[in-house]
1. Have a look at 1, 2, 3 and say which one yields -9000 for helix-only ellipticity at 222 nm (-39500 (n - 2.57) for each DSSP H run of 4 or more, over all residues; to 500), as calculated.
2. Suppose mean count of other Cβ atoms within 10 Å over residues 281-288 works out to 22.8; of 1, 2, 3, which structure was it derived from?
3. Tell me which structure, out of 1, 2, 3, gives 257 once volume of the Cα convex hull per residue in Å³, for residues 9-288 alone is calculated.
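Every number here is computed from the coordinates shown, using simple stated rules; none is lab data. Model, not experiment: these values are computed from the prediction. Cβ atoms are built from the backbone, for glycine too; each structure is taken alone.
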Structure 1
Amino acid sequence: MKAISYILPSMAYGGDYNPEQWEENVWYEDAVLMKKAGVNLVSVGIFSWAVLEREEGRFDFTWLDKVMDILHEHGVGVCLATATASPPAWLSRNYPESLAVDSSGVRYSFGSRQHYSPNSPVYRKAVKKLVTKLAERYKDHPALKMWHINNEYGCHVSECYSPDSLEAFRAWLRRRYTTVDTLNEKWGTNFWSQRYNYFDDVTFLNNTPTFPNPGQQLDYKRFMNDSLFELYLLEKKILRDITPGVPVFTNFMFEFKPLNYFSWARELDVVTWDTYPDPREGTPEAHAMQHDLMRSLKDGQPFLVMEQVTSHVNWRDINVPKKPGEMRLWSYSATARGSDGIMFFQWRQSRAGAEKFHGAMVPHSGDENSRTYREVQQLGEELKLLDSLTGAVVPAKAAIIFDWENWWAVEMEGKPHNKLSYLEQVKTYYHTFYKQNIAVDFVQPGSDLSSYHFVAAPMLYMLKDGEEKNLENYVGEGGTLVVSFFSGIVDENDRIHLGYYPEPLRHVLGMHVEEFVPMAEADTNQLSAGTDHYRCTTWSDVIHLDTAEAAAYFTGDWYQGRPAVTTNPYGKGKAVYVGTEPEQAFIDDLLTGLMREKGITPPAFAPQNVEIVERTSGKGRHLVIVNHNQEETRIELESGRSYVDLLTGTEVENEVIVQAVDVLVLREAEQK
């Protein structure tokens with residue numbers, strides 16, 4: 001199904017709206033308050049299945065008809081949700097087999113959400129009926145702007161061990177491997193006498209006495225990703241057939257491991273995601289990285305923040321609120337990195353239910369003079385001034401390779417070091433780019449890398465067929481590649497690439513690893529790079545040079561004097577290997593030097609904790625500057641360029657002052 005070209009005409013602003021929780025008179029109050037706050041888009045009906053289909057086959061759309069009409073009359077568009085994220089009680093009562101089963105073999109019960117088995121034919125049949133009814137009823141309604149499919153797939157149930165799921169897993173394996181002999185070869189089942197004679201012999205690995213078969217474990221993760229993805233595609237097909245011109249999406253989540261968002265994003269017209277920074281973290285860096293990842297999922301297309309909170313959530317141990325100005329500041333961080341809108345969970349704070357203490361755009365008091373609503377109103381008015389940002393991209397000359405299946409594989413049991421965190425390795429490399437305001441995309445190992453001058457590949461443990469050639473070609477054509485330790489070790493079935501490590505990358509890296517030396521938690525070593533010395537932990541490689549040269553050496557332990565970091569000219573480019581986990585300062589120095597060689601610089605230089613991101617389009621070149629500091633900061637701009645501050649309308653050039661906890665959005669003025 002071909003994606004719809006998607007660019008919003010203006011910055012989206014609004015949130016999840018749950019009118020079914022309120023009396024009809026409140027709907028009119030809400031519409032008036034939305035208009036005052038600058039709201040132009042809301043998601044409706046996300047958890048409304050039980051009031052749309054009160055008993056099997058007995059539908060009631062009268063309340064939704066009225067809500068859609070009211071919103072349209074007040075100039076508010078609707079992301080209409082398909083309501084399939086939380087099946088009603090009658091489905092669980094009439095069809096208990098539709099419930100998901102946990103790893104202990106126990107069925108989940110009704111009374112929360114996401115309790116369905118993704119492979120239940122009963123659930124899928126009910127979904128088809130509901131989504132078809134919704135699409136047919138509202139296909140021509142003028143308020144309908146987008147379709148919001150389900151909600152946060154896999155958030156609570158990303159694994160299911162029901163009989164339906166087992167049958168579906170076996171069918172998935174037949175499609176993937178055709179013969180059971182091929183399955184046995186790919187899984188290496190001659191080890192521990194795990195051979196299967198028939199596909200129907202395959203069971204779930206939810207209760208093994210010790211390490212399960214890693215190839216089977218990895219395929220189960222792929223299967224569950226595909227099972228949930230099939231649900232999305234099922235709904236998308238219905239909506240596309242009935243409303244072919246209406247964009248569709250589902251909302252992604254923060255650092256969510258179970259789903260391969262790169263594969264999902266191909267079937268979304270716009271990537272949306274839910275961002276909930278914890279004010280206790282003290283830094284927006286982790287969420288900035290996720291914004292960059294979400295922007296990268298569709299090759300740089302702008303995304304939407306579909307959920308954030310105005311003040312505080314309800315599901316942490318302590319739910320600290322955002323301080324005055326923080327919501328606005330973090331919203332602009334998202335906007336800087338590619339979001340074409342800011343949405344919240346939710347519009348009006350619930351009176352009852354599990355999330356009644358979760359913040360909202362309108363708090364329990366309903367007071368327009370509350371701090372929350374005043375900040376909501378301010379942001380809404382400001383976003384109206386930023387329409388030239390919609391559709392603008394973030395130009396990046398650097399990239400980080402990120403692969404979900406590699407994430408799954410590297411953190412399964414049975415590794416030389418079983419406390420490795422793939423995400424932490426990625427964050428270590430991302431930190432350098434973030435700190436220096438260097439725009440960075442996330443790419444897959446098989447992506448077209450030709451537009452990037454510099455690519456980092458942290459802990460690329462799994463290399464699939466053809467990916468090594470893609471990396472070789474990239475370096476050969478002039479790119480700079482940095483590869484970290486424990487990379488290029490296994491194929492897509494978690495089978496070792498035989499030879500010295502990392503066998504698929506030996507040619508481009510010009511070195512090989514004889515053996516691994518995982519380090520105990522308290523152990524450290526040191527790198528010597530010229531006159532500089534750096535601490536290293538976690539892991540060491542015993543490296544032999546082929547065509548590469550040593551850029552740093554270990555200074556301690558039995559492998560002292562051996563290379564720790566290598567560099568290898570290859571074709572027109574260069575490949576660097578980091579055979580340990582150095583302290584952050586080394587990664588910063590290494591990447592900074594390599595980027596300087598490639599001429600990669602930020603749009604402007606700034607003190608720490610100031611984000612500067614460039615977004616460009618046919619509507620102009622923009623700089624979004626976000627000052628997270630408690631004091632004002634002065635930024636020198638590129639000479640010879642003048643800008644308009646979109647929030648104030650004033651013209652600036654040469655330098656700007658950004659107040660404490662404040663933002664500037666600058667659009668480059670046309671040259672006279």
Structure 2
Amino acid sequence: MKSAELDKLARQYGISLTRPSPYDDREVAISADTKRKILSALGVELSAPIDPAMQQPQRGQEPERANKTIPKSFLPDFLFKTGIWGINLQLYELRSARNWGIGDFEDLCDVVELAGKLGADFVGLNPLHAPFLADPDRCSPYEPSSRQHLNPLYIAVDRVPGFVRSAELERQLEALRQSDLVDYAGVARAKLGALRDLWRTWLHAGAADDTYDPVDFDAFIARGGNSLRRHALFECLSLSMVERGAGAGWQTWPADFQRADSAAVAEFERDHEDDVRFHMWLQWVAHRQMVQAAERALKAGMRIGLYLDLAVGEAVDGSATWSEPNVYISKATIGSPPDPFAVEGQDWHLAGYLPSAIAAGDSSPYRRMVNAAMQYAGAIRIDHAPALRRLFLVPLGSRPDDGAYVHYPQYRLLQILAESSAEHRCLVIGEALGMIPPDLPDDLAAAQILSYRILSYEQDEKGFKPPDAYPVFALTCISTHDHQTLAGWWRSADVRDRSDHRIVPPDLTEKHLRHRQHERRNLKAALRAAGIDVPARLSAKASRESLRGLTVSAYRFIARTPSLLVAVRLADLIDETRPTNIPGTSKSYPNWKPKLSVSLEGLASISLLDRVAATMGEERPRIRAARERSGRRRILNRQG
């Protein structure tokens with residue numbers, strides 16, 4: 001195929017012919033080899049005669065016509081009448097005297113009650129998507145096995161009817177609680193063993209209470225349909241394959257088990273009918289406890305309640321890609337092009353939906369995925385919101401800098417978000433950071449999707465932007481799971497982490513350290529310009545007490561922005577020194593495992609938590625909105 005023909009075909013399938021340079025404003029041309037590989041990943045057979053009907057934009061890359069009205073997602077009226085703030089945390093990181101070494105749904109109930117008393121209107125959480133139960137150490141919430149199902153490791157086992165505590169079990173649990181890192185393998189052994197016993201007890205006991213009624217379980221299975229059945233079947237197969245030494249992910253299984261519709265899989269399902277129902281039961285128990293947590297949030301006075309994060313993709317070898325292989329890209333993975341902080345680019349090794357399949361049909365994959373989260377949430381956050389328009393795909397076996405952008409049907413995806421958010425009365429937040437199309441923020445704002453603003457990113461040539469420069473349609477925060485706390489940022493711990501883990505070369509590290517000196521001065525100047533006190537003796541090696549004062553001042557700063565939502569990170573308030581995640585690392589740092597240094601029972605006595613909550617109350621006084629909570633409660637009752 002000639003170069004001009006290849007370019008034409010690439011454009012027809014939404015492949016951008018260039019990508020940004022990490023060093024300047026230039027565009028770098030992608031190679032002919034990359035174009036061929038991406039076309040193949042999209043299901044285009046280059047050796048076959050080209051069918052003109054198959055080259056039309058409706059294969060997924062629909063043109064965005066200027067006369068289209070951008071669909072608007074749901075926003076509750078009270079957002080415009082009063083200040084809203086909430087608390088963000090990772091559910092697994094919670095310590096408590098009763099949990100099993102990992103934060104669980106009962107801990108979440110306790111957190112939302114505490115947050116409600118402090119005046120917060122939401123509790124934001126990491127993705128709660130289903131992981132690999134057969135390989136618990138694959139614990140990144142952003143590389144789930146399936147985004148349509150929940151993580152059973154968050155089940156509060158002691159709240160399931162029939163649970164009986166033993167001395168031997170309590171010894172195991174105490175060891176799991178004392179660990180500074182979540183022992184996912186130990187947690188999985190303890191929980192799955194106890195839950196199997198409870199499953200047998202529940203089968204014989206029948207309806208112990210309204211929460212765990214067998215009739216509701218049957219209705220849950222009927223609603224879950226083939227998606228739930230295949231996910232449960234995958235979990236059974238995955239556990240069986242690990243026992244055989246074949247691995248938890250389907251790509252390492254024998255060939256006749258790699259397709260969900262094979263005769264071998266059908267025979268396995270017939271032989272393991274009880275096990276499949278057990279894994280469906282796990283999903284039901286998790287669902288019931290999530291509904292309870294959402295209800296507790298509303299009873300605590302929260303106007304939004306739970307705020308859930310959605311991963312941008314799924315594991316290439318997990319339940320989702322095994323269950324529905326025809327809707328996923330199989331020969332390329334999601335990543336990002338080279339940028340100043342990752343000069344070789346990144347391959348996130350995540351499977352993405354095919355552009356032609358993502359929004360197809362009334363029950364499209366994207367609609368099912370967002371509905372799975374919205375049924376519990378008053379807000380969702382879309383990780384990497386630029387995926388609404390384009391994804392950077394890296395062909396299998398290629399380096400990230402050999403990838404290319406592929407366009408997605410933005411209008412249809414915005415329409416799905418608008419319809420689903422209205423149905424569930426759930427607002428939408430879109431995280432769009434890094435290299436993004438320059439007009440994307442305007443499109444998201446027109447769609448009433450709140451942007452995601454991080455204090456350290458809101459700078460220009462003059463320094464930190466003043467509070468009134470922040471947009472209204474935004475959630476503003478100081479840091480996320482991918483950053484150090486504010487105190488860690490002040491000490492340049494993030495810069496040193498990137499150097500220590502060899503993510504950034506030494507010469508660039510020195511440049512970043514010098515730049516951080518300027519940033520510290522600029523932050524103090526911005527606080528003073530806003531009329532906010534700056535602690536004395538606030539040097540690069542400031543004391544813990546001075547940094548606590550800085551934390552209060554910084555939260556006062558973002559509370560004064562006109563942004564509709566402000567998020568307070570729990571790790572900021574308890575002097576956490578270990579980051580949640582260091583992007584760009586895998587084995588050199590225990591990402592997604594560090595627990596908080598303070599137990600759930602001890603949070604109420606943390607003075608910094610009280611000081612920041614009081615600051616939020618002063619800057620963003622709460623006005624009750626009983627009508628909105630009533631609307632959300634009706635939706636939860638319907639889901640439950």
Structure 3
Amino acid sequence: MIVELGHFALVLAFCVAIVQSIVPLIGAQKNWTGWMAVGEPAASAQFLLIALSFGALTYAFVTSDFSLQLVYANSHTDKPLLYKVSGVWGNHEGSMLLWVLILALFGAAAAWFGGNLPPRLRARVLSIQGLIGLAFLGFILFTSNPFTRLADPPFNGSGLNPLLQDPGLAFHPPFLYLGYVGLSMAFSFAVAALIEGRVDAAWARWVRPWTLAAWIFLTIGIALGSWWAYYELGWGGFWFWDPVENASFMPWLLAAALLHSAIVVEKREALKSWTILLAIMAFGFSLIGTFIVRSGVITSVHSFANDPERGIFILAILGAFVGGALTLYAARADRMQAKGIFSMVSRESALVFNNILLAIAALVVFVGTVWPLVAEMFWDRKLSVGAPFFEKAFTPFMVILALLLPIGAVMPWKRANFARSLRQMAPALIVALAVAGLAWSLETGRSMLALVSAFLGSWIAFGALAELWVRAGRTPARLTRLPRADWGKAVAHAGLGITFIGIGLLMAGQREDIRVAIIGEPFEVAGFEITLDSVDRVQGPNYMSTTGTMSVRRDGKLITVLHPEKRTYPVEAMPTTEADIDNGLWRDIYLVIGDPQAGGGWAVRTYIKPFANWIWTGCLMMALGGLLSLTDRRYRVAAGARKTAPAATQPAE
């Protein structure tokens with residue numbers, strides 16, 4: 001009964017989405033207040049109905065209702081409760097239901113907290129959100145129904161992919177979808193502004209908090225995925241340039257560009273056309289990511305690899321929304337004339353360069369991701385584009401961005417003096433050079449990568465601190481009176497710098513050792529003495545584990561005892577590798593145990609990874625900086641006074 005109720009709620013949400021996508025849009029065009037007001041209760045009702053449907057599916061997973069085909073294929077009675085719940089979105093159908101739930105949540109949030117928006121703009125935004133929801137609810141109901149019953153329910157399920165049975169993967173998809181889908185709000189605001197024919201400073205003030213919230217969630221989601229890959233897959237890497245990883249990274253880059261571009265629209269009434277285009281493309285790349293994951297056209301360890309028919313449906317949605325928005329964009333180009341004038345040396349110019357570099361970087365990632373598909377389609381050639389291409393093609397743009405960022409941040413609006421801005425950053429530059437010199441001297445291989453990354457990361461991080469000092473007028477007492485947005489920007493930029501340092505020093509200084517380890521015989525890796533003390537068979541809740549006990553010493557002193565595992569899940573008939581890591585501020589000791597060897601001993605991999613945790617610390621700092629900015633009162637007020645201006649409510653001719 002509960003499952004049928006969930007299915008009915010989903011159908012009803014589809015009907016509500018039809019009303020939400022049509023009635024407010026007509027009301028805004030005709031200036032019918034009652035019709036415009038329909039958008040708010042419709043958005044709330046759509047969210048509540050989809051939440052009810054999602055709750056019913058979750059109930060089916062928790063109670064192991066194997067009469068549902070989805071539960072049978074992705075759950076098992078012996079699974080821990082956390083993984084029964086995460087199994088809801090550990091598959092195509094359930095994850096799409098989570099997708100539309102988050103989409104409806106953002107639409108409802110716009111209805112609940114958008115009271116300061118002009119009524120016509122709010123109605124159009126809610127209508128566009130409803131239209132996106134309508135498209136994806138139709139996709140679920142007609143091609144990916146999560147409530148399909150089995151005629152003869154089995155006694156037990158097939159289980160969930162063991163790689164997904166991990167806390168990191170339990171939380172990674174929801175955060176990632178909050179970021180992916182959250183960018184739909186920027187898209188809806190952009191299309192609503194194009195329909196209205198008006199893009200101004202107030203519009204930029206309204207769109208920035210939604211974009212910032214999506215960027216924060218996307219940052220956390222990408223960081224969780226990277227962290228999971230690092231400790232769970234057993235290969236010691238944090239980023240593989242996999243197509244699905246890239247699918248989340250491209251919207252992140254474009255969302256970062258959009259945040260900076262919207263600042264110029266808000267402050268100087270410039271870059272209007274570019275900002276609208278970024279809002280369209282950021283969500284467009286989110287849809288491209290959805291297509292990549294669910295179409296099966298690109299091979300990926302993360303992909304659901306479903307049948308191409310579903311991919312065609314998603315491709316049609318992508319073409320309709322992005323193509324339609326770009327057509328409207330072209331038709332309204334004359335309504336988005338820039339008003340602000342600025343010189344080549346100014347903060348506006350610095351933000352333009354920032355946007356260009358981020359957009360080109362996203363384009364490089366896109367080309368590298370889809371090129372194998374293009375080559376196979378047109379030339380029948382099997383190509384593989386891997387890390388070497390991305391690192392060589394992507395890195396130069398990030399280096400230039402890092403060099404320009406601290407100076408551009410302290411430049412005044414409209415016109416600046418480059419030499420004066422550089423002098424203001426002189427203390428940060430000196431410290432960054434000192435840190436780079438220290439990294440060069442400590443890195444035994446004298447790696448240029450360590451030198452450059454240490455300099456760039458320190459330059460960004462200490463530049464962010466120097467910018468705060470400049471904004472406070474070099475008066476400590478004024479630091480506490482700075483807006484939260486300034487503090488948030490400084491924390492986010494410092495986090496980016498720390499991530500730069502972590503990635504560069506990890507890649508330059510990591511040590512890897514692969515060998516057959518004999519029980520009781522120590523071996524040395526990078527100054528650490530490691531001993532395989534024992535190997536035991538351990539019964540887990542739904543797996544069997546081969547667990548090694550390995551002690552790590554340095555200079556005869558015991559540092560840690562680690563327990564890497566090799567697990568076998570009988571239901572799924574799939575082995576997994578569970579690395580054990582001694583985390584530290586300056587280095588990680590990373591141990592992996594493999595299979596027993598014919599001549600005796602066990603295959604063991606050892607990695608010494610310097611500054612690994614700086615990568616995720618920096619990511620969390622970026623997200624924290626975004627959250628600090630989001631709590632700034634100016635975002636909450638969001639130019640509410642603009643709604644009283646008569647010009648803001650005039651329909652486009």
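1. 1
2. 2
3. Checking each candidate, the match is 2.
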